[in-house]
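What follows draws every value from the coordinates through simple rules; no lab data is involved. Only a predicted model underlies this, so the values are computations on that prediction, with no experimental measurement involved. Cβ atoms are built from the backbone, for glycine too; each structure is taken alone.
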Structure 1
Amino acid sequence: MNIWNKLFKTEQKTKAANEQLSFKQRLSALRNLPKFFKLVWQTSQSLTIANAVLRILKSAMPLAILYVGKLIIDHVVIISMSKQSISSNLLWKLVLIEFGLAILSDILNRSITLMDSLLGDLFSNHTSVKIIEHAATLDLEQFENSVFYDKMERARQQTVGRTVLLSQVLSQLQDIITMGFLATGLMVFNPWLIIILLIAIIPAFLGETYFNDQSYSLNRRQTPERRELDYVRFLGASDETAKEVKIFNLSGFIINRFVELSNKFYQTNRILIIKRSMWGSLFSMLGTAGYYLAYVFIIYKAVNGKITIGELTFLAGSFRQLRTLLEGILNRFTSVSQGAIYLSDFFEFFQIKSQIIPSSKQRPFPNPIQQGFTFENVGYKYINSEKWANRNLNFTLNVGEKLALVGENGAGKTTLVKLLARLYEPTEGRILLDGYELGEYDINDLRMQIGIIFQDYLRYQMTISQNIATGNITEKENDTLIKSAAEQSLANLFIEGFQNNYKQQLGRRFNEGVELSGGQWQKIALARAYMRDAQLMILDEPTASLDAKAEHEVFQRFVELTKGKTSVLISHRFSTVRMANRILVLDKGEILEIGSHEELIQQNGKYAELFQLQAMGYQ
C-alpha cells in the first residue's frame, strides 16, 4: 500500500487523536524543527548566520545594562553619603556606557526585526515554490480528492504561518541565553528566588499549553468548512461568478450561507477565547503575586544592610526580567510546539507520492508510432467509489486513425482520454503503445507527444501570446510558432483586430485586459493544441460553445491539419462525429458499439437512435 493510501485510510482514525495533544506529543513535534531549519538554511545561509549572531549579541544586553545600572546607583550613594569630595568622572563614564548600551540594544533590535522580515519573506517564497514543485509530481486523481486537498491546503498555509515560527524559535534561543546570564546572578544571591519564580510561572504555562491545544484541534477540525467559507466568499465577489449571481439573484443565498458558516466559527471560537481569557487572568495574578513575594524578600535584605541599594535594583531588575523572560519562554513553547505540530502538516504533504510510478527501464518513445494504442480489458474506478467509470475497454487506436467517442454525459468519454494521456492509471487491465505498456515510456515524453484540449480548459489572465504558448511552454518566445498555431485554430482572425495583437492582455482582472467571447476563447484554447508537433491529438468537446456551423468548420480544418496523425474527437454533434474513421459508442463506461458512421447506422443500435433523434431536431 502506497503512502497516499495510508494517509487517506488513517485520516479518520487519527481525527479523534488530533483533537487532544499531550505534552509528550508536543515534545515529539519538536523533532520537526531540524528539518524546518534545514529549509531555512537552504533559503539563505547569509541571512541565517547574520540573524543568529545579532541575537547572541542582543542576549547579553539586559545583564550588561542592569550591571552598569547597579554600579551607577552604588556610586551615586557613595558620593551622596561621603563627607569628602569624590570625583564624579567615573559616574558620568558609567552613564555614558549605559547610554551606549541602550543605543546598541535598540540597533540590535531593529536589525533583528529586519533580518526576520527578509528571511521570513524568502522562506515563504522558497516553501511556496517547493509546494508547487511537489504538486506538479502528483496525480490528477489526487487533486480530485477532498482529503488530499485538505492536506495541500494545510501545507500551503504553513508557507506564511511558519515565518512567524522562525522568529519565535530564534527568540526562544535568544531569551534562554539571556536567562542564563540573569539566573547566574540570582543563584549566587539566593537559589530560593529561582524556585519562587518557577512556582509563579508554571500555572500560567500549563494554562496556555491547554488552550493552545484546544485552538490547534479546533483549527484542524475546521479545515474543510473553512475551505467552504473561502469558496462562498469567492462566489460572492468574483468576476467569474458575477454574471450568474446577478441573473439568478443569488447574492442573498450566498450571504446567508456565509453568515451561517462564519457565525458557526465565531460561536465556537468565542467560547474558547472567553475561557482562555478568564483562566489567563487568574494565572497572571498568581505570577504577579510570586514576583512581589520575591521583591519583598530582596527589599528586606536591603533594609537590613545585607545588600547595597545598587544590588537591590540589580536583583529586582534581574528577577523582573527573568520572570518576563521565563513566562515568555514557557508561553512561547506552546506556540513553538504548536507551530512544530503544524509543520507535520507541511512535511506530511511531501510524503504523498504519485501512484504513477515510472519504470526503472524506460523505453524511448516511438517516433513515429508504428502500431498505435491498444486497450486490453481496461477498467478505472475513482478512489472511494464503488462505481466503475470505465470497464472492459478492449480496442485499438490505430496509427493515423481518427476515432470519435460518443455517449451520454457520464458515459466515461473524458475518463478514457485521461487514461490514454496517462493522467489516470488503470485500476485493472493495461494500455499498450506499440506492444509495450504506457508505464514503460517516460511520462513527460508521452505527454509531449499528445496535444489535448479539454472542455473545461483554462482561461489564463495573461497575454494572448502567453495563453497560446501554454500548449508548449518551452516555446513561449517562439513568435513564429505561436502565430502559426493561431492561424491553424482561426484565432488570428480576431487577434489581428486588437491594437496590441498577440501582446493583448486577456481577462478583466488586470489593467487594459479585454474579455473574449466563448467562441474566441475556444479558438485560443485550440491554438494550444497546435503548439506542439504531437503524434496524438485529442479534442474533448472544446468547441461546445460554438454554433453547429462554426464547430463543423473548426473540426473540418482540424481533420485537414492532422492528416496522417492519430486523433480522438469527443463531440455531441453527429455532423462532426461522422468525420471520424471510426466511432466508439460508450454506455455506462463500457463499449456498446464501434465502427464507422455507415456501419453503425446499419446496425440500427444506440448510435443510430441518437443520430436520428438529433437529425429530427434540425428538421
Structure 2
Amino acid sequence: MRKSIATVSISGSLPEKLAAIAAARFDGVEIFDNDLIASDLSPGRIAERCADLGLSIDLFQPLRDIEGSRPEAFPAVLRRLEHKFSVMNRLGVDLALACSSVQHDAVDDLDLVAEQLHAVGELAAQHGVSVAYEALSWGTHVNRVRQSWEAVERAAHPHVSLAVDTFHVLSRGDDATALAGIPGDRIGYLQIADAPRLDMNVLTWSRHYRCFPGQGDLDVAGLVGAVIDAGYRGPLSLEVFSDVVRVADPRMNALDGMRSLLHLEEQLRSRGQARIAGDEPVRPVRPVVDLFDPPPVPDRVDAGFVEFAVTEDDFADTDPGTSLTALLTGLGFAHVSTHATRGVQWWRNGDAHVCVTTLPVPGPPRHRPFVSAIALGVDDVRDVATRASALLWPTVAFRRGRYTAALPGIDTPSGIHVFLGGPDGSEQDWRSGYPGTPEEVAHGDWSGIDHVGATVPAELYPAEQSFYRTVLGLQGGAMSEFMRPTGRLRSRPFRPDRGGVRVALAVGDDDGAGLDQVAFACPDVVSAVQAATAAGVEFLEVPDNYYDDLRARFDLDETLIETLRRHDLMYDEDANGRLLHAYTTTIGGSFYVELVQREGGYAGYGAAGTHVRLAAQARSSRRTTR
C-alpha cells in the first residue's frame, strides 16, 4: 500500500523534512499547516519541491474548530476555510483533515455539527477539494470515532468523509469493533500512531508520547487491519509528534517511520484473520492489497557470546577491577582457544562464552576494556540479513573479516554491534574458526548468558526498540521506571517467542553508555560469589537496610537472609519461582557483570531491588573516583 507521513512527524525546516521523507522512500506527505505558514516557500514552490522529490501531497492538515460553532459565529469559520481551500488549490492537494472542536463554548448538538459539516462540504466542493473529519480524543463534545461517523452520516455530503486516527480511537479505550458497519469508501484517510500505555490526560499523552507503530503498546495492527478489511485503499500515513521527534535526526527518524510501516504491513499480512465457526476452522481471508512480505523473523534467537575489547596490557594485569582477563579468570572462565587466523581469544565457563579482542572495533574510540559486541544465534543468518536489508536497516556486512565462519554484523541505531551466527555445528557456527572440538575445549558449569543490558540515548530509544522487534522478532515486556541518585532510569526487557536471549534496554536522563551489563546464569550463585571473591573479584556492597526490607517483604528463613547479606546477594520471588543474584563493581567505568541463579519459573530481573543497586553503584563510583 502507499505510505505517507505528516511533516509534523519530522524535525527541521520544511525543505529538510521533505528531503528526509523522500530519502526514506515514502510515497507521499501530509503538509502540516504550521510547517507551511513558517516556510519561506510559497504553496506552489512546495508543490514543485514535492514533485521533484517524487512525493505526492496526500493531505493538508489540520482544519481546526470548523463545527460546533454558534450560528452567528459560523460565517467567520467559512471565511477562514475559503482562504485555506485556496491554499490547498495552490498546493495541488484535494483532501484536508478537519478536527472536532476543542473550544470550551462548542455547542453540544450533533445535528448542528452535521449541518455545519454539510456547509463545509458545499464550500469544499466549490474549490474541488474534500474534507476528512476526525474525532480528537480530547474534543469538547465529539471525541470518539462513532460520534464523528454519526456526524459524517448526518452531514450526507460526498465531499465530507471520515478520518480514522489510531491514537484517537485506541486512547479512548475503543478498538476495531468501533468501526463495525462503516464502509471503507466513506473512510477518507487513515492516520497511524502508537503510544506506550500511560495514565494521563489524553492531550498530554498525544503531544508528548506518540510513537511509530510497534514502538508502543496499542493494538495498532488490529485497528488498521479493520480499516483495510472495510475496504479502505488510501495511504497508510504516520502522524507522530513527541518529545523524541522534536530532537531526532530527520533522516534517521523518517527511516524509522518507514521501517515501522513495513513491519506493520507484515503484521497485517500474517494476522491471517482466521475465523472459527463452531469447531471447524474457516479458510483465512486476506485483503486484496499489496503488503510487505520479507523473510520471516527467526524461529528462535539465542545468545551466542559477548565480546570485550581490551588492550594488549590487559593480559599482564592481574587486577580484576581493571583487567578483563583477570576478571574472567576470577569468575571461573578459562581461555580455551585462539582463533585460527585472527588474534581473538575464546573464553568459556560451561555454556557461557566470551570473546576477547585487541583488534580495532567499529565505532568511536573508547577506553578499554568495554563490551564491544554481542553475538546472537539464529537458524539462518542469510534470511536474517535479507530481512534486515528489506526493512532498510544498514546492510549486514562482514565488517571485520576475522572469522572463517559466516559471522556478519549489523549496528543497532545506538551503535551496538550485533553479530549473527548459525546453529551449532553448521558452517555458520561462530566456533568453527577456533581449533578444537566443543568437547575438547569444555570448561565450567555455568548455563550461559542470562541477559545483556544496554543504556541508549533517549532520542534513539524508539529506533533501538524497533531494531530488536522488526529484525529479530523480540517482544517487549513492561516498561519499568527507577529513580537513581542522579535522575530517572527507564528500562524495558525484550525476549523472543522461542530462544534464550534477553536484552534489557534502558534510557536514562544522561547519554547512553552502550552495552553496560552482562548477566551470566549459574547453578549456584553463592558458591560462584565465594570463589570469585577469593580470587579478588569485588562485588557491589548491598546496604543492611535492604535485608531488613527483605524480611518485611518475604517470609524468608533467617539463615537464607544471613547468607544473602554475607555475600551481598540480592533476592526476589514471584508466584513461579525465585531469583538470587549479585553484581560486580563497575569495570573500567563502563560495564558490570551480574551473576544470576533462577529457580522455578521466575522470569523477571529483580526490578524491586533495582533502585538499591543503582544507589550502591553510585556510591561505589564516588569511592573509585576519589
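With Rg/Rh (Cα atoms, Kirkwood Rh) computed over the structures 1, 2, the top value is the one for 1, the highest of the group. Here the criterion is distance in nm of label points 7 Å out along Cα→Cβ at positions 102 and 550, and among 1, 2 the highest value is seen for 1.
When helix-only ellipticity at 222 nm (-39500 (n - 2.57) for each DSSP H run of 4 or more, over all residues; to 500) is computed across structures 1, 2, the figure -21500 traces back to 1.
Consider the structures 1, 2: one of them gives 0.99 for Rg/Rh (Cα atoms, Kirkwood Rh), for residues 238-605 alone as calculated from the coordinates. Say which.
This figure was derived from 2.
Among candidates 1, 2, the computation of relative contact order in percent (Cα under 8 Å, 6 or more apart) that gave 10 used structure 2.
Comparing 1, 2, where is Rg/Rh (Cα atoms, Kirkwood Rh), for residues 254-453 alone highest? Please report the intermediate quantities before stating the final value.
Details: 1: 1.40; 2: 1.08.
Evaluating Rg/Rh (Cα atoms, Kirkwood Rh), for residues 254-453 alone on every structure, the highest lands on 1.
With Rg and Dmax of the Cα atoms in Å, for residues 350-485 alone derived from the coordinates and found to be 16.2, 48, which of 1, 2 does the value describe? Going label by label, the one that fits is 2.
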